[in-house]
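Chemist: Each in structure tokens, the structures are laid out below.
What follows is calculated from the coordinates using simple rules that are stated; it is not laboratory data. The structure presented is a predicted model; accordingly, all values stated were derived computationally and were not measured. Cβ atoms are built from the backbone, for glycine too; each structure is taken alone.
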Structure 1
């Protein structure tokens, strides 16, 4: 892709307004060093050095968007707890609108704690609940979303991490609202619970999710995704069952496959120069594709730009973000 074309797309894309709806959580990173084994058990002793917090899940999608200068508002339900306070504070620091973050005494805020030594993650501890939100909570959340779904909104990103916010009633109502208003609707679905996914503009499953969504056993893939008959068969099955306008399948080091109705899949090789941490790469990809489409990109151009964006963040530590300049630098380096 020519650099000037990418600049034109992103210039228009970042002027849009985007709503993010779904599961949000707090990511905690505990950093230290290991120099000995515990005398109590054959496990390493992590000598604490520092810790920090980042918005996770859909909150990381929103953080990506505001890092690019896009006006972004987020809608979710979290607990009335200290992790929730910390998460809202993090979002506000990243200029994410939080009027749609509802607090519930019946839920806890998801907290994922990662212990890292010498740049290597040792273990992750998840504190969360996965029960679906109630009918009343779904109604309250949708009411808040509809209040903010103004004509200035170009896109909505649904973030389903299987933590209970994205229910079938919420999904059904969101597809109707976006269809009636001509608003682009992206979703990265998780196969932990069955959902009717019809009505989406974009789906962004990774390979593992793709097989799970089609109830198929995952098998090793070919180096060239276009020469992988099982993968292509599964893609065709999900396209037929869910009927999205398009699907972007993320394949890690094998890049991405853009799939559209009545078109052959288009392969975008990975743009990552170095893979340091894949945490949050999917969040960046869905945000980048959505922004590119809002900026007037064709589906192929949007896939290329999303691949560049994901390639930048996997070279960073943790659930990272990057700037527009870093994004364009990646495009220019492969021009």
Structure 2
């Protein structure tokens, strides 16, 4: 098989997987709506408009805060980009996350655009995206772990249901442990590297890896150390990440009000949102669409959301708002390219 043929086959498989991801997302969203016998168009027409509009605004604010958080990380590396440009790049990333399966795929596009702003500090700039993602996930799992604790304390009988409940709690716990281990490894790198077998492996890699890769790794390590020497900034972005995911729970609460849901408590909305968002990280559908809807709908049903249609309308409208802001990202992308061509 020629190299060109292999490349074409790989490209076709990539597009096929993307198409399957979109099909799966559409099927899961339709299944979520039909399971509650909900008509989204009719529901939106009869919804209470004030909280519905507020929910749309909240998601925009969430992305603005996320852009500011990224800016804090960039400033630690000595890179200054305006909040508007960061907001624009953030929404462009959201747009591509709706095209490519997985909620982190938009980061690849952000890297491509960021290169035009970073000058000679491209490696450090790319690292800020990884650190921003890591801390963002840290904030998600922090809120999700707290939510899971309250879930187990207040609703221990849910574990007996098995299925999605156990899967969602397992995803939160395993993800939380992985994040904690990664944080410890980063914070305690020096003691770990003094362990003889690990030190021997690192020294061997330094000898066999090409010089350019060793230099790149050295710059990455230096950039990470810079964050370690700025604990206040790192803690600030972690707390902001927690606030972001709490705001997303508030967004679902607003959608509940819009669709006249009157049974669930704010705590139940927080628990439901975090469990849905954690499972939405699976790279199976664009932006986690469909998967997040199904899990969120399941927990809304478990908590007795009333009217019953709300258990489907809330997560599907949440995803619709996500898509709306993704389209704003598409507009930013087109206008950005237009500015470059003038």
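Chemist: From 1, 2, which structure was relative contact order in percent (Cα under 8 Å, 6 or more apart) = 34 calculated on?
Modeler: Working through the options, I get structure 2.
Chemist: With FRET efficiency 1/(1 + (r/R0)^6) of positions 195 and 243 (r between Cβ atoms, R0 = 30 Å, to 0.05) as the yardstick, tell me which of 1, 2 scores highest. The partial results should precede the final answer.
Modeler: Details: 1: 1.00; 2: 0.20.
Across 1, 2, FRET efficiency 1/(1 + (r/R0)^6) of positions 195 and 243 (r between Cβ atoms, R0 = 30 Å, to 0.05) peaks for 1.
Chemist: Same structure, new question: As an exercise: helix-only ellipticity at 222 nm (-39500 (n - 2.57) for each DSSP H run of 4 or more, over all residues; to 500), calculated from one structure in 1, 2, equals -27500. Which structure is it?
Modeler: Label of the source structure: 2.
Chemist: Given a value of 64, 54, 48 for Cα extents along the principal axes in Å, point me to the structure among 1, 2 it was derived from.
Modeler: Details: 1: 62, 47, 41; 2: 64, 54, 48.
The read-out was computed on structure 2.
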